[in-house]
Structure P
Amino acid sequence: MNNKPSISVIMGVHNGAKYLRGAIDSILNQAFADFEFLIVNDASTDESTSILSSYADQRIKIINNSENLGLTKSLNKGLAIAQGEYIARMDADDISLPERFEVQKKFLDESPKIAVVGSATIIIDDNNKESGSKTPVTDPDLLKFYVQLKNQLTHSSVMFRKNVILEIGGYDESVKYAQDYDLWSRLLHKKIMLSNIEKPLLKYRFHQKSITQGATKGKAYESAMKTVYKNMTHYTAISQEEFEIFAESFHSHKVPTLRKVIIVQKILSNFVNAYIKKETPSLENTKKINAYIRREKINSFKYYAAYRFNLPYRVARSIKRMITK
């Protein structure tokens with residue numbers, strides 16, 4: 001008899017007591033109940049440890065780190081002992097909706113070519129108040145392009161095939177921040193497909209102590225930019241200096257000189273042409289990709305005008321037309 005669970009849930013926690021019960025309860029209340037819940041307590045010094053010990057559900061397995069290892073190494077510890085065919089990620093400050101596992105397992109069961117599936121998310125604040133939503137790209141062919149430039153999967157919303165992730169070495173332990181973005185990019189470069197489900201299956205908490213918004217925000221950004229650079233140079237040559245100019249425009253929306261506008265334009269053209277030639281997306285998606293790049297080229301002029309002259313967008317577009325006649 002095979003007593004292994006279908007899904008292994010992996011969640012790391014380090015001093016996350018404030019939201020921990022909500023996160024745990026949302027997993028235990030899933031409609032699909034055949035899972036084990038691996039919680040890696042990464043040397044917490046707050047009430048997290050006592051909260052974890054208060055649960056008697058036999059599906060919960062606590063792995064205690066004797067020292068703070070960080071999220072990447074903690075996730076790999078969970079992967080090493082996980083028994084499920086599928087891995088569901090979870091963060092200690094988010095809330096999974098009750099149908100999440102049921103929907104994602106069904107999707108992966110019916111989509112053997114997809115290795116990772118995320119979902120749309122509902123944004124919540126410190127007090128669980130909903131403040132918006134995020135609907136990601138779902139088409140794997142189009143998603144592949146967008147991931148080259150920016151992470152398109154919410155880490156705590158994903159479910160993936162354990163064997164595929166282990167085959168490429170799991171999370172790269174040299175990457176301490178944005179480790180999920182590095183993982184998705186490595187999968188894509190090996191022709192492994194990703195997807196998203198349009199339906200929201202997670203409440204994502206946006207608060208000032210999260211990795212992407214708190215004290216480590218700058219480090220997370222730097223790590224993500226390293227992955228973007230690897231992604232883009234997988235298709236076309238870009239110097240580090242040129243990439244920094246591109247990142248300043250694309251991610252920080254600052255283009256202080258016309259020279260830099262021209263550099264951004266060149267990078268965008270070279271990258272998209274090389275990508276389309278190598279990956280041959282469908283005709284429909286090729287049109288969408290080219291339209292997106294055209295918008296970004298216009299945006300580089302908008303950012304230049306806004307940064308230098310504090311001009312509105314319509315004036316920036318006029319400048320762009322005059323310069324490119």
Structure Q
Amino acid sequence: MRSKDNPPGVGIRRRRHPLASGDSAFRGLAWLAGFTVVVVLAGMGLFLFSQALPAIRQYGFFSFLHVRWAPSEALASQSHPNPYGILQFIYGTLVSAAIAMVMAVPVGVGVALFITQVAPARLKKPLISLTELLAAVPSVVYGFWAIFALLPALRGPVHLLESSLGRVPGVGVLFRGPYFGFSIIAAAMVLSIMILPIITAIVREVFETVPRDHKEAALALGATRWEMIRTAVLPYSRKGILAGAFLGLGRALGETIAVTMVIGNDVSRIAKSLLGQGSTLASVIANEFTEANRPFHLPSLFVVAFWLLVITLIVNAGARLIVERRPQARAGRR
């Protein structure tokens with residue numbers, strides 16, 4: 001209907017609801033926040049690459065993929081600098097993080113299941129507080145504790161592994177000594193403890209989102225508690241478990257101080273045995289950036305930092321693809 005006060009062809013101007021302007025402002029702030037994250041990440045990558053450029057021009061981008069890291073050798077000059085190979089640091093980073101994941105993910109999922117599905121109500125809050133408290137402990141405290149408590153405690157189990165699995169052909173090379181305490185396996189155990197609260201917290205939140213109807217339906221059909229968890233809780237939470245595991249992996253890849261204190265910091269080779277000493281991308285930066293006064297030493301450390309950023313981004317991007325494709329794969333099998 002036309003209003004009597006408005007001439008033909010002129011519509012009635014609607015008043016904009018006050019909440020509409022608030023929605024627009026919130027949308028703009030959300031876009032700004034997301035764009036800021038992208039800008040900061042891109043700026044960080046460009047800064048690392050620009051600082052690493054002198055070493056990249058001198059050696060080449062992929063010429064760092066060898067195992068000779070020799071900043072302390074004599075007879076280095078601008079025309080004939082010492083080589084800087086980072087392959088052993090990439091190996092140490094990936095191996096220690098992978099072992100930490102093998103140890104931490106099953107324990108984290110088990111703790112989350114106990115808190116959400118098994119523990120009585122009076123124990124849930126204390127257990128949640130204890131697991132979250134582990135995340136608040138500084139990494140240097142973990143490293144200090146590992147030196148004086150964990151390393152001596154590992155001697156007995158490690159010697160048992162060395163005398164049993166160390167003699168098995170093929171696999172035995174991973175468990176051959178000598179073991180001096182500071183080692184890749186010690187760093188991996190510290191990392192597993194450090195990422196445990198992250199995995200547990202995320203998986204616990206996922207388990208709590210499982211619909212009550214699913215669990216009650218399984219129990220009504222005669223399932224035991226374990227069968228209910230296996231058929232109703234775990235399939236529904238698979239995506240969240242993967243997300244929590246990969247977030248823990250991201251923390252493990254970048255951890256610095258605690259790993260530096262217990263891994264041994266051997267930069268000369270790739271340790272075939274898990275009982276040997278090694279280094280990670282983060283630990284070599286922490287150890288050497290204050291004394292990087294040799295030709296192309298500091299730019300080479302920026303190359304290490306750039307590769308660490310690249311590996312972290314690749315792992316997180318791969319995790320996102322896996323998490324997003326799993327529901328499609330399950331739908332395709334139906």
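Taking 5.2 as the value of distance in nm of label points 7 Å out along Cα→Cβ at positions 203 and 259 derived from one of the structures shown (P, Q), identify that structure. Walk me through the numbers on the way to the answer.
Details: P: 5.2; Q: 2.1.
Structure P accounts for this read-out.
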Exercise. Looking at FRET efficiency 1/(1 + (r/R0)^6) of positions 123 and 155 (r between Cβ atoms, R0 = 25 Å, to 0.05), point out which structure of P, Q has the largest value.
Key: P
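Using FRET efficiency 1/(1 + (r/R0)^6) of positions 35 and 243 (r between Cβ atoms, R0 = 35 Å, to 0.05) for the comparison, can you identify which of P, Q gives the largest number? Write out the running numbers ahead of the final one.
Details: P: 0.25; Q: 0.90.
Ranking P, Q on FRET efficiency 1/(1 + (r/R0)^6) of positions 35 and 243 (r between Cβ atoms, R0 = 35 Å, to 0.05), first place is Q.
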Quiz item: Hey, distance in nm of label points 7 Å out along Cα→Cβ at positions 59 and 307 derived from one of P, Q reads 0.7; which structure?
Solution: Q
Practice problem: Taking 1.33 as the value of Cα Rg over 2.2 N^0.38 Å derived from one of the structures shown (P, Q), identify that structure. | Solution: Q
Exercise. Supply the structure label, taken from P, Q, corresponding to relative contact order in percent (Cα under 8 Å, 6 or more apart) with the calculated value 26.
Key: Q
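Work out the source of -22000 here, i.e. which of P, Q gives that when helix-only ellipticity at 222 nm (-39500 (n - 2.57) for each DSSP H run of 4 or more, over all residues; to 500) is computed. Don't jump to the answer; show the numbers that get you there.
Details: P: -15000; Q: -22000.
Of the structures listed, the value fits Q.
Of the structures labelled P, Q, which one yields 5.0 when distance in nm of label points 7 Å out along Cα→Cβ at positions 51 and 235 is computed from its coordinates?
On the way: P: 4.1; Q: 5.0.
Of the structures listed, the value fits Q.
Read-outs: derived from the displayed coordinates by stated rules, not from any lab. Just so we're clear, the structure is a prediction, and the values are computed from it rather than from any experiment. Cβ atoms are built from the backbone, for glycine too; each structure is taken alone.
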